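Novice: Below: a set of structures, written as structure tokens.
What follows is calculated from the coordinates using simple rules that are stated; it is not laboratory data. Just so you know, these numbers come straight off a predicted model, no measurement behind them. Cβ atoms are built from the backbone, for glycine too; each structure is taken alone.
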Structure I
Amino acid sequence: MDNTGKLGLRVKKYREGLDLTREQLSANTGLSTKFIEDVEDGKIYPPLGAIIKLSRALGQRVGTFMDDQYIKDPVIVKHDARTEETSSHRGAEGHYRYFPLGKGKTDRHMEPLFIKIGVDEVKELSSHEGEEFIIVVSGKVLVRYGKEDHILSKGDTAYYNSVVPHFIGAVDGPAEIFAVLYAPD
């Protein structure tokens, strides 16, 4: 079973464990019932903002939906050993390709990621509780934060409250970033 299917089964398991309908989970997260159905059925892999909303509504930490195994500290991921978790739901290739860097650390409070960003014409804003920190590794990145746009280049960083509607996207071709997401318990 791929990661999309595993995540969907976990969402369904915790939703049913709380005796919630998909409609109730939709109301609790602000995500559409169709979106939740597609996640649970393994049709799409949700973006991290949606995973955070689902985890909060289901009383679980974000990593619950991404981890398969426990790794003792320190968690080390060598550059050539990074593995792609899966792509987000946008487009055939996916707008974001996630490479988790903290997978297996069960007591973590942050989600460190290496992310490859494809070009996306739809600049859909998202928001969720917590904070985010990004470092641009390659390419140019648009950071839309509320109504402000910022263009970042290699080596530039952004640190912001993710409750403010935001969008991170590539400009003039693909880009790569390191990102650390924090969602309070």
Structure II
Amino acid sequence: MNRPAPTAAVLARYPISGRIPTDLARAAVLAVLRDCENEPEVLLIRRTEQADDPASGQIGLPGGGVDSEDPGLEDTALRETSEEVGIDAMDLAEPPRFVRLGWVGRNRDPVAIFVAPLKATARAPRIASPAEVAEVFWMPRSAFQRVDRVSVATTRGMREVEATRDERHVVWGFTWKALRDLFGFAPT
């Protein structure tokens, strides 16, 4: 019996041509998935530490703010992913699918979340913009099944938050919530 690829179950939850609320979001991120053994993995970045960046050093999805030249939010997600990790539309097995809007930061800024599978023949992701990205790595879906309580430094001081962690990384906040939702784990 032919089993579907692990990413197929994740992608099946999101229609190929879902409505994208272009009038709301000012930023977009892309969850790039690849098949690994029996489960999907998601591409993550650790942001470069900068004094003027409230998300400095945090783990996130490739993405960023809408540019006036971007025709739409999907284009923003693709442009930012290419600029940050060197992966573009030619490296994807299909166009990005809209997942949902998420809200980030103290001001609850709306961010469009997209998902797309990586081609088996794609280029390897890399740090394409050291000013923005300090590290590129993959994390398996199963990691997000666990919910840990960790202390993290925020702009408001130390806070205890729900997160997923491995030996070197702590994923929390917007990215953690977006990925728990993407992978179908119940809210905590």
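Novice: On distance in nm of label points 7 Å out along Cα→Cβ at positions 46 and 62, which of the structures labelled I, II is highest?
Specialist: Details: I: 1.3; II: 1.9.
Largest one: structure II.
Novice: Quick one: helix-only ellipticity at 222 nm (-39500 (n - 2.57) for each DSSP H run of 4 or more, over all residues; to 500) came out at -6500 when computed from one of I, II, so which one is it? Intermediate values should be presented prior to the final figure.
Specialist: Working: I: -6500; II: -4500.
Matching structure: I.
Novice: A further question follows. Of structures I, II, which gives 3.5 when distance in nm of label points 7 Å out along Cα→Cβ at positions 6 and 158 is computed from the coordinates? Let's see the in-between values first.
Specialist: Working: I: 3.0; II: 3.5.
Of the options listed, only II reproduces it.
Novice: One of I, II was used to calculate relative contact order in percent (Cα under 8 Å, 6 or more apart), giving 24; which? Numbers along the way, then the final one.
Specialist: Details: I: 18; II: 24.
Only structure II yields this read-out.
Novice: Here's a follow-up. Once distance in nm of label points 7 Å out along Cα→Cβ at positions 102 and 174 is calculated for every structure in I, II, which label goes with the largest value? Please list the in-between numbers first.
Specialist: Numbers: I: 2.6; II: 0.8.
For this comparison of distance in nm of label points 7 Å out along Cα→Cβ at positions 102 and 174, the top structure is I.
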